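*Asks:* Have a look at these structures, which come just after this line.
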Structure 1
Amino acid sequence: MSLLIVGTVAFDGIETPFGKVDKILGGSATYIGIAASYFSSVSNLISVVGGDFLKSDINLLEKHNVDCTGLEVIKTEKTFFWSGRYHKNMNMRDTLETRLNVLENFHPKIPKKYQDCEYLMLANLMPSIQLEAIKKLNNRPKLIVTDTMNYWIDSCLNDLLNVISKTDVLIINDEEALLLSGCQNVIEAAQKIQTMGPKFLIIKKGTEGALLFGENRMFSCPAFLVQRCIDPTGAGDTFAGAFIGSLYSSKNTSFDDMKTALIQASAMASFCVEDFGVKNIINRDFSEIKCRILDLENRIKFLIK
């Protein structure tokens with residue numbers, strides 16, 4: 001049994017009101033793999049990078065128990081690159097540049113030793129690639145968790161709906177939920193999206209936390225509020241990584257297990273925003289993460305009294 005992550009490994013250029021970095025390690029699968037490592041023993045990675053990708057960054061992933069056998073390196077091409085600038089409120093950003101590079105013609109290759117995958121995390125990526133990864137597995141995983149974004153809803157809806165129909169847990173934010181469903185509020189949106197296939201749905205609401213829907217139940221998890229948000233770029237991916245890492249560790253997929261995973265995901269994501277890139281989620285002591293998990297659990301207990 002294994003946890004398989006399919007997503008991007010990339011370089012990012014980021015500018016926020018708190019500073020600027022020109023080229024740092026990024027990509028959805030990168031954040032997910034690192035975050036998952038605090039809750040699961042090992043994860044397997046499928047992605048692609050160019051000849052400009054640093055060996056030290058591969059070492060960093062492997063240090064966090066990410067098996068990189070499935071990380072394809074195309075030495076004659078360059079790694080996927082994205083750059084963006086955040087506005088003062090940090091809720092809005094402008095994409096400055098996107099260079100697909102190796103991602104433009106990427107077709108996921110599944111190593112034989114990854115075929116025992118029971119937990120599949122489809123990170124934010126082109127739906128056609130997500131779909132191809134599902135089809136290349138010999139057996140359907142026990143749990144498929146999918147992350148996506150408004151760009152794919154706007155530009156690749158048919159492929160995305162196909163992926164969603166095969167998905168057990170869909171992770172999106174509130175704006176994306178309204179866009180995907182065509183509804184005017186998140187409760188109606190959640191009901192409609194669940195008819196598209198997912199047994200469970202997570203709707204992220206930024207500083208207002210996240211909502212879990214499934215089994216005719218709903219659970220609201222608050223966000224852990226940090227003193228200063230430096231860079232929110234990888235927060236959603238960090239959230240997804242901790243979420244599936246927690247489920248993989250528990251080996252259970254009930255609504256109550258999802259609630260626990262959601263709390264742990266919210267706690268882990270709070271670390272990510274406190275510095276640029278993956279800097280604040282690498283080499284963390286789990287006791288620090290546990291403190292934030294306990295804080296959220298206590299707040300939830302207080303709210304339901």
Structure 2
Amino acid sequence: MKRVLVTGAAGFIGSHLTDALLARGDEVAGLDEFNDYYDPAIKRKNIAGALQNERFQLHEVDLCDETRLRAVFESVRPEVVVHLAARAGVRPSLQDPNLYHRVNVIGGQHILDACRDFSPSHLVFASSSSVYGGSTAVPFRETDPVMRPISPYAATKRMNELQAHVYSHIYGVKVSMLRFFTVYGPRQRPDMAIHMFTKKILEGAPLPMFGDGSTQRDYTYIDDIIDGVVRCVDRPFDYEIFNLGEHHTTSLSELITLIEKHTGKKANIDLRPIQPGDVEITYADITHAREKLGYAPRFGMDEGIARFVQWFKG
């Protein structure tokens with residue numbers, strides 16, 4: 001049994017991780033500020049099951065409130081910290097880059113400072129495939145240069161990786177940085193494409209398609225992501241970066257076709273131009289995660305979309 005602090009515990013990935021850790025017998029302290037990026041009631045619902053478990057405690061704290069954050073560390077004394085809390089999304093970061101810097105970079109700094117001072121065995125820190133920027137040299141490898149992010153969100157995630165490396169090198173904080181590749185599945189945020197597309201197709205509403213449908217993403221089912229995160233919870237590294245993806249790409253037009261298949265309805269496409277900050281392709285080389293973690297994704301897109309639509313329909 002481990003005592004794990006999970007930040008962003010009421011979010012999409014955080015709530016699934018919390019459930020998985022509790023299911024295997026760990027103690028979990030969840031931290032979430034329940035901001036209004038999307039309806040906080042959705043997050044409350046995500047975490048409702050965990051709140052019934054005596055091995056779970058919830059702390060409603062803003063990452064940027066360093067005094068209260070450190071009080072949580074003092075109270076919990078976590079053995080492992082999983083830092084998932086962040087302002088997410090490429091397009092919203094273009095509208096308010098200062099907010100993204102405050103929450104992701106300054107908040108991330110507070111987590112690193114607390115890990116330095118309270119000495120958990122290690123820190124698992126969420127990064128993003130967005131750090132690869134507009135690269136088309138695929139598949140993306142952890143050793144690729146990532147010097148040219150193309151959105152404020154991507155820049156904050158790359159900064160997190162650099163911050164964590166400093167704390168590993170100078171203070172001996174053990175850190176695993178996880179570059180997530182477009183995670184989907186039950187509880188997915190309502191602003192993300194698969195959730196939004198499913199909703200609009202079922203409603204018969206116009207579905208905005210940015211570009212000609214040829215952009216490609218490496219979509220990763222939530223259960224596979226959680227498997228990778230848990231493997232990092234169980235194994236500390238001095239400093240490692242891991243791609244967590246499916247090692248398979250799906251075009252935007254193929255994605256829409258899959259959702260049509262599993263909803264049984266046709267999409268009403270609303271063609272729009274490519275948006276600033278969008279990239280042509282994401283594609284994970286997962287060799288490093290396979291070798292170091294034993295990471296082996298199991299869910300292809302057809303099964304994953306079927307499961308998501310089933311969940312969405314309730």
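Each value in this text was obtained by applying a stated rule to the coordinates, not by laboratory testing. Since the structure is predicted, the reported quantities are computational estimates derived from the model, not experimental observations. Cβ atoms are built from the backbone, for glycine too; each structure is taken alone.
*Asks:* Determine which structure produced the value 55, 31, 24 for Cα extents along the principal axes in Å, for residues 139-274 alone, calculated from the coordinates; the candidates are 1, 2. Please report the intermediate quantities before stating the final value.
*Replies:* Values: 1: 40, 32, 26; 2: 55, 31, 24.
The structure behind it is 2.
*Asks:* Hey, distance in nm of label points 7 Å out along Cα→Cβ at positions 171 and 203 derived from one of 1, 2 reads 4.5; which structure? Don't jump to the answer; show the numbers that get you there.
*Replies:* Details: 1: 1.8; 2: 4.5.
For distance in nm of label points 7 Å out along Cα→Cβ at positions 171 and 203, the value 4.5 is produced by structure 2.
*Asks:* When distance in nm of label points 7 Å out along Cα→Cβ at positions 35 and 123 is computed for each of 1, 2, which one produces 1.8? Could the numbers behind the result be given before it?
*Replies:* Values: 1: 1.1; 2: 1.8.
Of the options listed, only 2 reproduces it.
*Asks:* Match the computed value 26, 23, 20 of semi-axes √(5λ) of the Cα gyration tensor in Å to one of the structures 1, 2, and report its label. Intermediate values should be presented prior to the final figure.
*Replies:* Values: 1: 26, 23, 20; 2: 30, 22, 19.
Going label by label, the one that fits is 1.
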